[in-house]
1. Compare relative contact order in percent (Cα under 8 Å, 6 or more apart) across structures 1, 2 and report the one with the greatest value.
2. One of 1, 2 was used to calculate helix-only ellipticity at 222 nm (-39500 (n - 2.57) for each DSSP H run of 4 or more, over all residues; to 500), giving -7500; which?
3. When Rg and Dmax of the Cα atoms in Å is computed for each of 1, 2, which one produces 16.0, 55?
4. So Rg and Dmax of the Cα atoms in Å, for residues 8-79 alone, computed for just one structure, reads 15.3, 53; which one of 1, 2 is that?
5. Here distance in nm of label points 7 Å out along Cα→Cβ at positions 24 and 128 has been calculated and equals 1.0, so which of 1, 2 was it run on?
6. For mean count of other Cβ atoms within 10 Å over residues 88-95, which of 1, 2 scores largest?
7. Tell me which structure, out of 1, 2, gives 3.4 once distance in nm of label points 7 Å out along Cα→Cβ at positions 64 and 96 is calculated.
Structure 1
Amino acid sequence: MSDGTAAECIAALMTAIRTLSTYFPKEYQVSFNRADINRGADYWFFVAPAGFPSTRLAGRDRIYQRQALCDLCVRYKTDVESYPKLIAVLDDIDILLRKPRVLKNINVNHVLLSANGNLRQDVPGNSPNFLVQPLTVTIEQIVST
């Protein structure tokens, strides 16, 4: 089981998202490196750590609420084509993260997915390349002391 580090939580989140191979068939599509977006895929999931977690004690355990700031990017063609694709991938990520023990080797109480801002375009105006949905993933991790 985990020692309770943020790095372990983020790595487990990225590994879980990569299992959605319909959207993310290449490992590099789920990463820290936003520059990879130029590599030609239609779906991307970029992750960044979000500060120090809040912590509380529960008996002999520490409960960490770790957050990751994420951008889900879906290639834009037209509203009619791209919005349903965005909705489908968001639904599948939400369903995935609600599964028990989805984050391997991490003792997790629950995982919460929430919007972290409005849907936007990577290039505002009439010819965007991607729709970008900012997300926050909160991982409530239990670390035994």
Structure 2
Amino acid sequence: MSKSGVIVIIEEDVDDRKFLGEIIRELELPNELRWFETSESALEYISTTFQSIFVILSDVNLPGKSGLEFKKTLDENPELRRKSIPFIFYSTAARQEDVNEAFLNMTTQGFFKKGPDYESSKTTIKAIFDYWRLCRHPNTQ
């Protein structure tokens, strides 16, 4: 079962982008990928695109506006909230304070710590995308 839509990935670290890209290619996901290094550039895309967005995968630590600040911006914008885009944090920094902030004060659908190696990272990424392909939500077609 597959769902169409763009996967938006916000990751500033070049090595992490390469690593994540390899995993996604190996998983052979049918979705188009859109990579962003900053939350500001991702916000511009999300605010103006007519493409359906399957899921947003964001790091917490980003240059400029952090991933947490970015998610707050999305939540505070009624037009963007209506898009009901699943939002997942995938970050090396998985401090409990950030997890609490993401779930208690935002509409975050997941918070995952980057795995220590390729196989554990691949297992996590596969689980995230498998879940959202099966999950029903306002954007389900």
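Values quoted throughout were computed directly from the atomic coordinates according to the rules given, and no laboratory measurement underlies them. As the structure is a prediction and not an experimental result, all values here were calculated from the model. Cβ atoms are built from the backbone, for glycine too; each structure is taken alone.
1. Result for relative contact order in percent (Cα under 8 Å, 6 or more apart) over 1, 2: largest is 1.
2. The read-out comes from structure 1.
3. The read-out comes from structure 1.
4. 1
5. Structure of origin is 2.
6. With respect to mean count of other Cβ atoms within 10 Å over residues 88-95, the highest-scoring structure among 1, 2 is 2.
7. 2
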